[in-house]
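Participant: Input: structures, listed below.
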Structure I
Amino acid sequence: MALPVVGLVELVAHAVQTRSVASDADWDAARTYVAAQAKPDDLVAFAPKWADPIGREHFGPRLATIEREARPDETRFPRALEVSIRGAHLPAFAGWRQAGEQRFGSVAVTTWENPAPAHVIDDLVSLVDPQHLRVYRGDADCNFVHGSPQSGNLGYGPAVPGDRFACPGSGFVGVSVVADLDYVPHRCIFAPPPGNAPLHLRFADVRFGHTLHGHHALYVEAERDKKGAPVTISFKTGGSTLGTVVHRDGEGWKPFELDTSALADQKGELDVEITSPGGDRRLYCFEADTR
């Protein structure tokens, strides 16, 4: 008697699963709607998280931009258009106000409004160019070069951007995308410390607010075994230290926030020093902005 019951359960489960699969037409209809609704500063996100590659395939790079897909977090977005299947929602929107929902077959588009969006003054990731940044390691400058981007298979590390600061001997500093411990991508400044000398990044004419907000991590394959040396990053201006934070293997995409109220509405140089007692596979990446 048990076998027929099991077979019936499997048949019902199969019917439910096949009917819940979103068709290409559903995805395309949702894309057309989002394309008409999305503003440049809106977030477009996909839920559940495992559906993100499907969403990117259907929505394309104009909607699923690298700034949206590899975002540091959701705090800077005033509004989000969440494209979801199977009734899923991203945890990040738990405290946001639901402003509407449209359904396109098995695909739903929920509009969320951020009750307190962060006002970003300067984003350090956008200042990685020779006009705004000097990079040096020890006494040697890292010169800005134009080349071809390079990437590799799992374990290669973050992709090497075409435009980057190339350091003497080896290594570079540039904007790349790092996968965190959950394999979630984040756009950040790839700046691996060599281990034998501090790595310095000096940003010019940074506009300060009340807070320096950021995150840092190492490429997932470099920190998941928790065997590497810690990485320390310090922020200074005018000879004074704003704060120092440490990243240890296993902490993933770790947030930090430093009080800069004394510098609010001022402009000046921001010195970033990155150090580690060991340089082996310290594939370190950080992002920060002033608020």
Structure II
Amino acid sequence: MKRAEIMLLAVTASLMWGASFPVIKIGLENVPPILFGTLRYVIAVPLFLLLSLFIYGKKVFTIRGDIHLFISLGLVGVTLPTILQNYGMMRTTAYMSSILQSTGPAFTVLLAAYFLREKMTTYKVAGIVVASVGTYIALDVHFSSLGSSLGNMLVLLSAISYATGGIIAKTCLNRGYKPVQILMISSLFGTAFLIAITPFSESISLRFPAETWSVILFLAVVSTFLPYTLWYAAMEKTEVSHLSFFVYFIPVFATAFSYIMLGEKITWLAVIAASAIIVGVTIAQTHRNLNAV
């Protein structure tokens, strides 16, 4: 896979995830957070399953002695971040949630360097610094709409959880498992955990307006099945620490979608912040073969 193709997959996935933030905010007005996440994955998992069976057949269920990896990935890559993000977004804004989620690459780079022995290159460090500056400029722009401290903390914890899941997923890829296979099996475990805790966390009712079901379907297909499939396909061909920098595109896209769907204002300072984020991603993707710092 060519580098341009990898970048296209990653940017497209980030675009879809960026659109998810205002959509989640809208959906949470009518659906309790854990049930909301459960319904999203109950729809998405069969899609992962069908795609896996179509591509690999029954051998997709062959996971040798690595079941602990898939259970762990289901927990930290699906269950925990879904719960943390949904509860957090009930207490903060859609745009602020995307900003906090974009801190994930910092954790991914550190975890990848420690667990996967990926090099900490000069360009990775410079890229994360520039992109982080853009992130904090955006944070200052929206300081008056931060939401509650608890909401922001929950979203931040979900970003850390996603970063941890990325390391586990890359470990599975390095052991020879295929992207869709990893997605399908880990999502099965993650969804099973969500289903198990839903009855104990909130009242269950599926009597939602048609618009709410369309939101759930959108999140299941456009913000879960499609972007994760694209992201894992890209992850198979590149270092997870390089790929993680594309997460910085998510608040850029989330800003645009939040403006369109929720009426959130875009200022010139926000445009500058978005530009810094894009520059940071570009730097991080340059000259991969530099000596380690």
Structure III
Amino acid sequence: MLRIGIDLGGTKIEIIALAPDGRELLRRRRPTPREDYRGILGVVAALVRDAEAELGATGSIGIGTPGSISRATGFLRGSNSVCLNGKPIKADLEALLGRAISITNDANCFALSEATDGAGAGAETVFGVILGTGVGGGLVVRGHVLTGVNAIAGEWGHNPLPWPTDAERPGYACFAGHSGCIETFLSGPGLERDHLRAHGEALTAHEIAARAGLGDAACAATLARYEERLARALAHVINIVDPDVIVLGGGMSNVERVYVNTPRLWSPWVFSDRVDTRLLRHRHGDSSGVRGAAWLGAAR
């Protein structure tokens, strides 16, 4: 049976079909209809039908979305594609496709992809981290996504930055309605805001990392603050979950020095005499979301 994954993004909808051994058989992308719920459903259904017709087989279907399905209502919540919020997207797609589907948020799909045949393959417990425009996470235990009774397992970005310094309190306002959330410090925009505040220079996260690599002292100092905060935030996860592997994804995951410096900094915050958790860069990159969706469907 095929393993079909859909990555439902704000600007594009991507489909992948995997063979049982993980080989990629097909990949397609279509623009996401702008704030058009019925149009989005139609594109997803058409992509699945066309893929199955081309490959001459049906498959399991997994879908990764921004936001998550509420256990209370069955409706999607927390999506930055706001037309999806408050909609029974799982039930509607199952009706269109005539079969059961699996659906979870995109961070869970990233974690599952990297735990299945990515950087965390073979590890019992993998925490997948998205460090991009926002900060998200997903937890995979023995090959299965842990969603939790409230369907929010892994949502570490909206916890407060642990062990804050006086300079970090009360922290920046977060769209979630609180201040000092991890996301406000460790997202790409959070890094840029920190650099502007500390050094009076408006740079993108990519520019800050590049200039730090060339010896720019101010940019290097900004990255050092970022790494120390990341170390504290991940130490908090290690103290609670104790994962074998933490895999980073998103734009900030491409800063190579993070993998050297952050593990050196987290030990004082971890309640153990040594820390064996490995911090690794993703293997599948931007493909992790759609690949994880395919593995999600196969796990039904």
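Only the coordinates and a few stated rules stand behind these numbers; no lab work does. Predicted model, so just to flag it, every value in this text is computed and none were measured. Cβ atoms are built from the backbone, for glycine too; each structure is taken alone.
Participant: Quick check: -11500 is what I get for helix-only ellipticity at 222 nm (-39500 (n - 2.57) for each DSSP H run of 4 or more, over all residues; to 500), calculated from one of I, II, III. Which structure matches?
Facilitator: Considering all the candidates, the number was obtained from III.
Participant: Which of I, II, III yields 2.5 for distance in nm of label points 7 Å out along Cα→Cβ at positions 111 and 151, as computed?
Facilitator: Only one of I, II, III returns 2.5 for distance in nm of label points 7 Å out along Cα→Cβ at positions 111 and 151, namely II.
Participant: Still on this structure: For structures I, II, III, which has the highest computed value of distance in nm of label points 7 Å out along Cα→Cβ at positions 167 and 207?
Facilitator: II
Participant: Going by volume of the Cα convex hull per residue in Å³, which of structures I, II, III comes out largest?
Facilitator: Across I, II, III, volume of the Cα convex hull per residue in Å³ peaks for I.
Participant: Sticking with this structure for a sec: Looking at structures I, II, III, which one was relative contact order in percent (Cα under 8 Å, 6 or more apart) calculated from, given that it came out as 17?
Facilitator: Going through each structure in turn, the value belongs to I.
Participant: Suppose you compute FRET efficiency 1/(1 + (r/R0)^6) of positions 39 and 263 (r between Cβ atoms, R0 = 30 Å, to 0.05) for every structure in I, II, III: which one lands on 0.70?
Facilitator: II
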